[in-house]
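The next part holds the structures, each set out as structure tokens.
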Structure 1
């Protein structure tokens with residue numbers, strides 16, 4: 001558990017340290033792109049440390065970056081409640097601080113037993129993204145929702161396929 005927290009913390013620090021060095025908050029100009037990124041799920045450090053939640057949320061996902069400010073994402077992973085979840089959504093990140101994109105992912109998830117009996121539900125999650133050549137990272141700040149969804153900081157490593 002401590003190792004997971006260190007990894008998530010270091011990734012967030014690395015993502016934000018470049019941002020902290022930059023003293024400007026900029027709007028990103030929208031331009032078309034054609035990039036496909038693949039990921040192996042998430043690694044999550046949960047806020048509720050006493051709940052014995054699964055932080056190794058392995059799975060398979062893809063992100064199609066069709067714009068400098070937006071991308072579509074889909075995937076499947078083994079969630080914090082130890083059940084399989086599917087997701088589909090759109091990242092919208094119109095700002096940057098240094099090399100770090102800032103925005104949110106809006107979409108739907110399923111597979112959480114305490115949330116709509118495992119059915120689909122909408123979500124909006126603040127995100128930071130950093131990409132360098134063929135590797136990248138998405139960092140999501142997931143809010144808790146009652147006793148149905150457990151919040152945390154989620155790290156998603158990704159590789160550019162083409």
Structure 2
């Protein structure tokens with residue numbers, strides 16, 4: 001029995017830079033205002049605002065996409081949206097393969113994408129980074145793409161279980 005496991009997080013350099021800038025700007029404004037007139041806000045209010053900004057911008061680093069492929073099917077969890085694995089049994093799958101896609105034009109970016117606000121014909125996508133994913137086409141015609149950074153391993157494991165979904 002072959003098993004594929006992968007965990008991914010948002011850790012792109014460009015994302016970290018954007019988040020740092022989006023945190024530093026409001027914090028520096030709060031600190032500047034506080035230093036100009038300390039009687040306007042208390043030190044506790046200043047530290048509370050700083051903490052809120054840091055928590056809000058840093059929240060994205062708690063997100064984690066976990067994927068597992070085994071003899072029962074394909075399982076995924078995108079924490080904190082999914083607390084438990086979502087399982088797709090092999091008998092629900094028409095086809096599954098690894099493919100390259102454009103996250104921005106195909107699905108509108110990274111995260112949980114697709115559905116009502118995007119191109120429904122492409123289905124949904126759950127991704128964290130990159131442009132390679134495991135494309136799943138269900139027997140009912142719906143589609144789900146799960147992003148992967150380990151595309152060679154995923155392709156090999158899917159080939160192992162190909163007889164289960166064909």
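Looking at structures 1, 2, which one was Cα Rg over 2.2 N^0.38 Å calculated from, given that it came out as 1.01?
It must be structure 1, since only it matches.
If distance in nm of label points 7 Å out along Cα→Cβ at positions 31 and 63 is computed to be 2.8, which of 1, 2 is the source?
2
Determine which structure produced the value -4000 for helix-only ellipticity at 222 nm (-39500 (n - 2.57) for each DSSP H run of 4 or more, over all residues; to 500), calculated from the coordinates; the candidates are 1, 2.
The read-out comes from structure 1.
Ranked by FRET efficiency 1/(1 + (r/R0)^6) of positions 47 and 111 (r between Cβ atoms, R0 = 25 Å, to 0.05), which of 1, 2 sits at the highest value?
Numbers: 1: 0.80; 2: 0.25.
Structure 1 comes out on top.
Output the label of whichever structure in 1, 2 has the greatest value of FRET efficiency 1/(1 + (r/R0)^6) of positions 39 and 151 (r between Cβ atoms, R0 = 25 Å, to 0.05). Display every interim value, and only then the final one.
Numbers: 1: 0.75; 2: 0.00.
Largest calculated value belongs to 1.
Here, each number is a calculation from the coordinates, and none is a lab measurement. Fair warning: this is a prediction, and the values are worked out from it, not measured in the lab. Cβ atoms are built from the backbone, for glycine too; each structure is taken alone.
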